[in-house]
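Just below sit the structures, each encoded as structure tokens.
Coordinate-derived values only; no laboratory data. In this text, all values refer to a predicted model and were calculated from it rather than measured experimentally. Cβ atoms are built from the backbone, for glycine too; each structure is taken alone.
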Structure P
Amino acid sequence: MANSRELRNKITSVKNTKKITRTMEMIATAKSVVCQKRIEAVQPYGNKVAELLDDLKQAGAGDDAASFPLLRVPATIKREALWIITANRGLCGGYNANTLKIAENHIKERRAQGVEVEIHMVGKKGAGRFRYLGYDVKQVYKQFEDKPTFDEAEAIFQPILDRFAADELDAVTLVSTRYITAARQAPDKRSLLPVAPDAGDDGKEEEGGHGSTDFIFEPSPAAILGTLVPLTLKMQLFQGLVEAAASEQIARRIAMKNATDNADEMIRNYTMVYNRTRQAGITQEILEIVAGVEAIS
């Protein structure tokens, strides 16, 4: 059993750790609130743009639109760009591990199908994990923190769109943590390219869908799609970055709260053991004094 001095040192050490985890919890809470407000501002716009694109696809935007480079559907997928969004820092529970697990499984599946997967990693943690596993990462982006901007997302994603339009890529997939509610976030895999109608498009009106798809296009459908398709794809990446940032802060807040609660429990346990050890020491000293007095008398 540890002596009183060792127990006091342990209690002091745990208290110092508790101060750090409590501070990190407060910082993550403040950042998560800001990130959630950004999501509330971004999601309606991103969802509406994607909804409009779905309506145009349902309307059959004409033969000109079918020849638009970003709307091509390859007969076979031979080369895919996989985007993975992780954090630059740890101490956020299973946030990074859950996302990377989905990405690793997707890479194994694709390679088993003979598809060459080109990895684009956002975040230091994912890059470190993939280097350890021996994966060849084509590009690592470390500049994104808790406030990504659309311009930053556009700058890194435009070359991918250009390569898809030039037949250098056949598919683009995004793996990230999707923000569902403040209490629920989940790792998610979504296909960005090729752009294809959703499986449930035929019954959207019966299920409360977007409404009529009888449109008059002004200017031409190709001109509209030429602007709308790249914008929609960039918005999906940007929205993924914003949702991932909020999910990271929420995961860190929960992890640090759990660490703080565990520190409180350790302090209580160590204090109880310290008091018992101290009482036992005092009792032993009293017994020694009494025995000494009896021996003298």
Structure Q
Amino acid sequence: MFISNLFKYFPQPIGNILEEYFKKNDQNLYISLEEIRLRVNKPIVLKFNQTEKIFDYSVQIEEILETLRIICENSIYSYQSQICNGYITVKGGHRVGISGSTVIENEKVININYISSLNFRIAKQIIGCSNKILKYVIDNENNTIFNTLIVSPPGAGKTTILRDLIRKVSTGIETIHFRGITVGLVDERGEIAAMYKGIPQNDVGIKTDILDNIPKAIGMKMLIRSMAPNVIAADEIGSYDDVEAIHYAVCSGIKGIFTAHGSSLEDLSLNPSLKSIMNSHIFERILFLSNKGVKGEIDKAYSLNKINSDYVLY
């Protein structure tokens, strides 16, 4: 089971505690594991889908630093840029969040000193979770997609859905005779493809080119100029720079799949940059995910009425 691959990142006492816990409990318990948190002088905490487990063990600063050293393969310096971003991606696509005292220079984080906590966020790819939204996104007549914005509050599955959708668009969907097309993925925070030493740990399709750890606006333009994608994809757009890059993509004849935070059209309009792109009617579909039940459930779907340039319920 994949959880055993994580034990190697912890000093022996912590690794033994975790291994023993999962051996004694339901073997399927690891499926619902979401986080492993270590905090200096605090207990180890496991977060599951519906509950949590707190161990009677006080984590020491030396164990935090030893864990970081193992994650960085004994070369913290070579991982400095990731540390400054606040996380490190390890094999399997799991992300280790880092917090402590930051060092700021020219309004940028150049180091994190006195690291006080680590958060292992467990990566999970849910194959097929985008099935229910395909009918809104796929333009089968032209073997392409509709420009699509997927919207939900945090934690409702935007990134998970986007990942699976990219995989399908890139590889193709045999059941509906959709041929895979080239996707350019800007994975700014490394959450979609989960690149590890240049290799995506998640399946994002056979025709997907990836730029990770780069601002979305810069990455979109780089991919358009260098990789000739049919589709550009990025997670959590929201800035004016993002919007300008999306305009650039559309004017270059490229389709797009993006996500954003929100619960309604009114929520989106509160963000000035998102409001401007909605007013330009670039998105042909706006899909709102339900934050209840299974990931991938649609709460509302809007389609662009090109006659009066208004969004109507699908």
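Structure above, values below:
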| item | result |
| --- | --- |
| Parent structure of the calculated result 15.1, given that mean count of other Cβ atoms within 10 Å over residues 142-149 is the read-out and P, Q the choices | P |
| Comparison of P, Q by relative contact order in percent (Cα under 8 Å, 6 or more apart) - largest value held by | P |
| For 1.49 (Cα Rg over 2.2 N^0.38 Å, calculated) the corresponding structure among P, Q | P |
| Parent structure of the calculated result -22000, given that helix-only ellipticity at 222 nm (-39500 (n - 2.57) for each DSSP H run of 4 or more, over all residues; to 500) is the read-out and P, Q the choices | P |
